[in-house]
Structure P
Amino acid sequence: MSKLFSADFAGRTISLKTDYVAGQADGAVLATYGDTVVLVTAVSLKTIREGVDFLPLTVDYQEMTFAAGKIPGGFFKREGRLNEKEILTSRIIDRSLRPLFPKNYFHETQIMAAVLSVDSENDSDVTAMLAASAALEISDIPFKGPIAGVRVGRVDGAFICNPSTELQEKSELNLFLVGRKITPGTEGRAYDVNLVMMEGGSNESSEEVIVDAIAFGLDAMRPVIDLQDTMRRETGKAKRAVVVPVVDEALVAKVSDAVLQGLKEGYSIARKMERYAHLDQVRKSAVQALTAENPSLKPKVLEIIESRERRILREMILNENRRIDGRSHTEIRPISSEIGLLPRAHGSALFNRGETQALVTVTLGTSHDEQRMDYIAGEERRSFLLHYNFPPFSVGEAKPLRSPGRREIGHGGLSRRALLPVLPPKEAFPYTIRVVSDILSSNGSSSMATVCGGCLSLMDAGVPIRDTVAGIAMGLLKEGDQVVILSDILGDEDHAGDMDFKVCGTEKGVTSMQMDIKIDNLTGDILKKALNQAREGRLFIIGKLRETITQPRADISIYAPRITTVKVRPEKVRDVIGSGGKNIRQIVAETGVEINVEDDGTVTIASSDADAAARAVAMVKWLTEEAEVGKIYKGTVKKIVDFGAFVEILPGTEGLLHISQLAKERVNKVTDILKEGDEVMVKVLEMDKQGKIRLSRKEALGANGL
């Protein structure tokens with residue numbers, strides 16, 4: 001028997017229906033928010049695959065095209081691999097859920113979210129996030145929920161919960177927050193809502209605005225968290241028992257004695273590969289010595305060693321006030337950069353921060369190079385592309401090259417959001433811009449290196465960006481009342497820490513953020529301190545970037561296409577195009593340019609040859625020019641009549657050249673002077689209200705001194 005649970009969420013009703021569909025899944029919820037409908041299922045196998053000592057979790061969010069009344073494009077006419085938007089939403093759900101499964105739960109688990117209906121008012125990402133939590137809550141799968149997601153916007157200084165598509169376009173802020181119910185609450189409340197994950201961007205909002213937006217969003221989640229509690233009480237299944245292995249204290253002591261000194265020595269080595277080589281040797285020696293008589297102990301020994309490594313690193317930072325590379329908590333690794341290192345690339349930069357290195361390039365193209373993104377909500381034409389690549393050699397590995405993974409798509413999206421607010425408007429810089437970041441060496445913050453290198457390469461390419469953008473990755477270690485916030489974290493610090501917080505922006509404010517949190521008690525004060533410390537680090541990095549280049553180059557590369565924009569009246573667009581595209585083809589054939597005509601009368605002409613572009617511009621202007629009284633034109637005689645000749649002075653524009661205006665002397669017959677097809681210089685004498693034009697050859701001759 002199906003059950004329906006509803007609540008008010010941001011002024012609109014959201015409903016969760018259980019025991020209705022997908023009855024063989026461990027948990028299934030059909031969520032309805034306005035006309036947006038999402039089905040989320042949760043299935044976890046009852047057995048554990050042999051040798052698995054981690055959680056094999058898969059999260060897939062898919063937008064079915066029938067949800068918007070569309071048929072998929074392409075040859076196969078069915079949904080295929082996930083597009084960028086689906087991948088980014090899958091990552092948001094995955095990053096929110098993954099830390100909330102019990103540590104020793106190793107059953108293969110799959111969360112599937114299918115968007116079955118969509119409107120422009122109610123966010124399918126928010127709906128899917130809520131339904132995913134609800135499906136786990138009512139299932140027998142162990143899960144430390146409930147959680148909920150909310151999108152926060154800000155229009156005219158007021159925060160908006162789950163803004164519509166129209167309001168999102170006006171908003172200076174677009175934050176997707178996920179919060180978790182924490183009990184007991186503080187300050188007399190039954191429970192608190194703690195931040196679990198954050199992703200989004202803004203148009204240079206201040207840190208104070210970001211903190212207030214997070215508090216607003218977490219508070220807005222309460223109705224749907226209460227809704228899940230009600231669902232679980234009425235329809236929830238008993239959770240599976242998670243077997244917690246008995247700690248072998250004797251083995252822990254043996255392993256600790258065997259590795260402690262070696263691990264401490266390893267974590268005093270600043271260079272990553274040297275440190276990894278030393279640590280790897282310590283692990284191998286310990287495993288070999290401790291498992292010689294019982295090889296089956298190897299997984300337990302490795303687990304204990306990993307736990308000791310994390311403990312050693314945390315104690316170094318918390319108790320000894322010492323980081324691996326000797327920096328203070330707020331210190332940024334050494335930064336260096338250079339630009340213009342690739343002669344034929346339109347823009348290039350090599351950015352180094354510690355052992356992280358990014359080679360970032362810019363290519364400028366025309367409107368024909370725009371990427372068309374086909375989503376169920378509509379088509380997007382993207383003129384700013386950013387692609388992030390993470391080859392295996394960047395971390396000293398050898399693996400086959402594959403298409404970009406979800407991590408690479410996610411880091412590219414984060415970096416793109418960071419740079420987007422400072423780009424010039426299309427009207428001022430009508431280029432398609434592609435930024436490619438290749439990570440050549442990685443030891444933390446490679447996505448932030450992409451932002452910094454991307455900013456440098458854009459300026460090197462002559463893209464007139466408004467301001468310098470930099471990014472920094474922040475970390476957190478918290479034990480009891482002891483809190484340490486780390487600036488510019490290393491990979492090892494990220495692994496051992498409690499938070500990974502990436503913040504990008506200009507001197508003015510924040511443009512992009514991403515946060516994943518592993519602890520429950522992240523207070524507003526800690527968040528505020530982390531943001532302010534990130535701002536100090538960001539400003540320092542911006543200063544370093546400006547030592548390389550302070551503002552965009554005055555001109556683009558000589559190898560980049562030159563784009564000239566001509567505005568014509570919309571009703572003249574057909575004259576530029578010509579019958580069946582005849583005029584466009586003629587311009588391209590004669591000049592070799594690339595030309596694009598928009599319905600609003602914007603004509604863009606692209607060519608690396610300035611003379612060819614100038615000729616093309618002249619041809620467009622000639623095709624769209626209107627006759628002007630007093631101006632002399634070179635026309636073509638189209639028709640001879642007894643009283644004169646009809647002369648085409650502009651494409652599709654003819655005037656009457658009366659016999660009395662042929663010459664200074666009397667002319668008896670028009671054919672004595674002209675014949676059809678002749679070219680003749682004429683002056684426009686008059687244009688009447690009906691658009692009829694009177695021409696004079698006589699006055700044109702006089703004007704030319706003849």
Structure Q
Amino acid sequence: MNDKQNAFTGSIVHADSLPDFNRRGLLKAGAGLTLAVMAGPVLTACAEKGAGTAATGGPLAPGAFVRIGADNVVTVTARNAEIGQGIYTGLSTLIADELDADWSQVVVEAAPANPAVYGNPAFGPNMQGTGGSNSIASSWDAMRQAGATARTLLVAAAAQEWKVPAGEITVSKGVVSHAGKNKSAKFGELVGVAAKLPVPKDVQLKDPKAYTLIGKDAARVDAVAKSTGTAVYTQDIKLPGMLVAVVIAPPRFGATLKRFDAAAAKAMPGVSDVVAFKHSVRDGVAVLAKDYWTAKKARELVKVEWDESQAYKLSTEKQFAEYKALAAKPGVEAHKEGDVAKSGAVRYVEAAYEFPYLAHAAMEPLNCVAHITANGCELWTGAQLQSMDQGMTAALLGIKPEQVKINTLFAGGSFGRRSNPKSDFVQEAVAIAKAGGNGKPVKLVWSREDDMRGGFYRPAFFHTLKAGIDAKGELVSWQHRLVGQSILEGTPLMPPGLPIDPLSVEGAANMPYAVPNLLVDVHTPKSPVTVQWWRSVGSTHTAFSTESFLDEVARATKKDPVELRRSLLAKHPHHLEALNLAAEKAGWGTPLAKGRARGVAVHECFGSVVAQVVEVTQLAANKYKVDRVVCGVHCGRQVNPNIVAMQVESAIGLGLGAAISGGITLKDGAVVQSNFHDYPVLRMNQMPAVEVHVVASEDKPTGIGEPGLPPIGPAVANAIALLSGKPLRKLPFSTAGVSFA
């Protein structure tokens with residue numbers, strides 16, 4: 001069987017067959033369809049046929065995460081979703097290093113939805129999913145253990161076959177050798193014997209000094225597939241008899257369906273049905289047709305009447321007026337040290353900050369294929385929270401979770417959107433398939449307008465801060481009040497017994513700066529506007545307010561912003577190391593040309609600290625250019641430095657775009673924005689030069705997918721405040737008439 005045939009039956013796709021592939025034709029119809037995730041680092045030498053294997057049996061699969069075939073392919077099973085963050089490469093690196101595999105023989109496949117086996121330990125028992133920048137941190141031990149276990153078995157097999165002590169055998173780049181007997185074998189030649197040996201319970205992990213891949217740059221394992229168009233996304237799925245569905249969603253949050261007239265739409269050729277659906281998030285109407293274009297055109301002919309008696313009808317201005325009124329009153333205490341009323345302050349610095357709703361705006365809008373059969377339900381999607389998707393689907397259909405099979409595909413971005421705790425778009429696909437699929441697979445496709453206007457958002461927030469300064473000019477008190485919706489409330493993920501959502505105050509309640517008198521409290525207004533996490537979650541707004549406000553305190557006390565931070569971070573060495581590294585590499589304190597200024601911010605989230613120093617040029621009144629961003633990062637041991645840099649750079653791009661012009665606004669309860677023309681993302685010409693410098697560390701790896709985002713907004717705002725003399729306290733900056741080249 002050739003490589004192309006292997007791809008259609010779910011085996012590894014080889015690089016030498018790539019030119020013959022048509023991305024749209026990668027999937028063949030047929031019973032028992034399985035999908036191959038085309039992923040391999042520069043696979044030119046992958047899995048040579050006829051590896052000279054004398055042993056029979058195999059493959060060697062000593063656990064859930066690694067499998068070695070007689071064809072010499074090392075297959076890593078990734079329990080975390082690849083959504084662009086490079087986790088397939090990171091997980092593979094951990095296994096391949098301990099295994100001493102050659103990087104070219106490693107490929108990756110997505111794990112099935114099986115929380116008992118592939119659960120994320122950072123999320124608790126039986127929770128499978130990707131998020132919180134914890135994929136490497138939570139897999140650091142397990143993946144290395146898996147690689148070391150497989151290596152131990154291969155060595156034991158060679159020792160048995162060659163009748164030599166295991167301690168005399170070496171492994172390097174996928175070859176097992178014994179120098180004294182001049183013996184060597186590739187992994188594939190030994191798997192038959194190794195698979196019959198007992199799996200050791202305890203294995204020796206490498207001394208970090210012996211790492212050959214960890215800490216080194218390596219080609220991304222998904223690069224070839226994504227560069228050649230052979231990577232499989234949900235939109236690529238085509239199944240026999242499949243229908244495509246588009247939705248008509250309520251124009252306002254909280255509205256419900258009264259009635260609809262679909263006669264004209266049903267009369268269109270290619271339209272299968274128009275059905276009402278309902279799930280735990282909302283009501284709606286779906287048009288099912290032979291293809292997306294037909295369904296989209298038919299949707300325009302459907303007449304829908306909504307019951308808006310319970311709908312949200314406030315505009316953004318009115319919403320923030322209510323938030324400001326709440327901020328005038330004490331909230332629920334989140335953190336307290338000392339007594340702010342008895343701090344000895346003789347003067348105060350005060351400020352208020354506004355943060356809008358933010359859309360995720362990933363390049364691949366939401367989609368999901370659902371096929372309901374007599375035996376259960378099968379899903380194809382870029383799943384980020386498999387256990388939730390599985391559980392919600394089972395509840396909707398009245399079946400057991402194990403009857404829901406999930407094929408996790410590549411996702412074209414997410415920023416948190418695909419890890420919806422209510423599985424909204426997955427539920428929607430299943431509800432539509434149940435209502436109108438008639439046993440056929442149904443592909444739900446949301447347009448960008450659908451997602452922008454009916455999706456889940458980073459909550460809008462209003463912050464007030466008040467700092468007390470004593471007679472010596474020292475910061476002696478800090479009051480921080482937040483007003484905004486809870487993300488976790490009403491979901492299974494809300495910690496029981498807590499009076500507040502910890503995500504609302506993260507980055508504020510655990511602020512690292514040593515202020516003797518501190519009070520953080522929060523109001524949590526309820527609203528039918530749907531919200532969820534957005535890349536770096538609560539830190540998206542708490543970092544901006546704390547870091548911008550600290551600069552205001554620095555200006556009020558005539559202190560250098562970096563020196564003020566250093567003086568307050570004595571008990572936080574990781575913060576200091578990241579800050580000092582960024583300041584040193586950026587040349588903090590050295591002269592700049594007229595019309596240029598530096599701004600600084602430092603923040604911790606997901607276990608990592610990122611400090612950023614930006615250089616901004618003022619081009620004209622209220623017009624600026626961000627020229628340079630220098631980052632100091634403390635993220636523990638780097639598994640792949642190139643991916644660390646990529647993630648920090650991408651976080652800066654997303655965060656800067658949001659700070660400049662990102663914002664979802666409401667008019668009479670309806671979302672105003674619909675696409676990139678009125679919800680602009682960062683343009684290529686606006687992306688600054690970025691330098692990423694990582695603090696050398698032997699600590700375990702910490703998160704890196706999100707921590708690069710929070711500091712960029714306040715660092716830019718702090719630089720602009722030096723140039724203009726006016727602080728920026730409302731996001732996005734465009735609301736203050738500030739533009740960027």
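No lab work stands behind these numbers, since they all come straight from the coordinates. As the structure is a computational prediction, the values presented were derived from the model and not from experiment. Cβ atoms are built from the backbone, for glycine too; each structure is taken alone.
Points worth noting:
- Label whose coordinates, when distance in nm of label points 7 Å out along Cα→Cβ at positions 98 and 194 is calculated, return 1.9 (choices P, Q): P
- Source structure (of P, Q) for distance in nm of label points 7 Å out along Cα→Cβ at positions 290 and 586, computed value 5.9: Q
- Structure responsible for -10000, with helix-only ellipticity at 222 nm (-39500 (n - 2.57) for each DSSP H run of 4 or more, over all residues; to 500) calculated and labels P, Q on offer: P
- Answer label among P, Q for the case where distance in nm of label points 7 Å out along Cα→Cβ at positions 170 and 682, calculated from the coordinates, equals 4.5: Q
- For relative contact order in percent (Cα under 8 Å, 6 or more apart) computed as 14, the structure of P, Q it came from: Q
- Structure responsible for 27.5, 84, with Rg and Dmax of the Cα atoms in Å calculated and labels P, Q on offer: Q
- Origin of the derived value 2.5 (distance in nm of label points 7 Å out along Cα→Cβ at positions 146 and 506; candidates P, Q): Q
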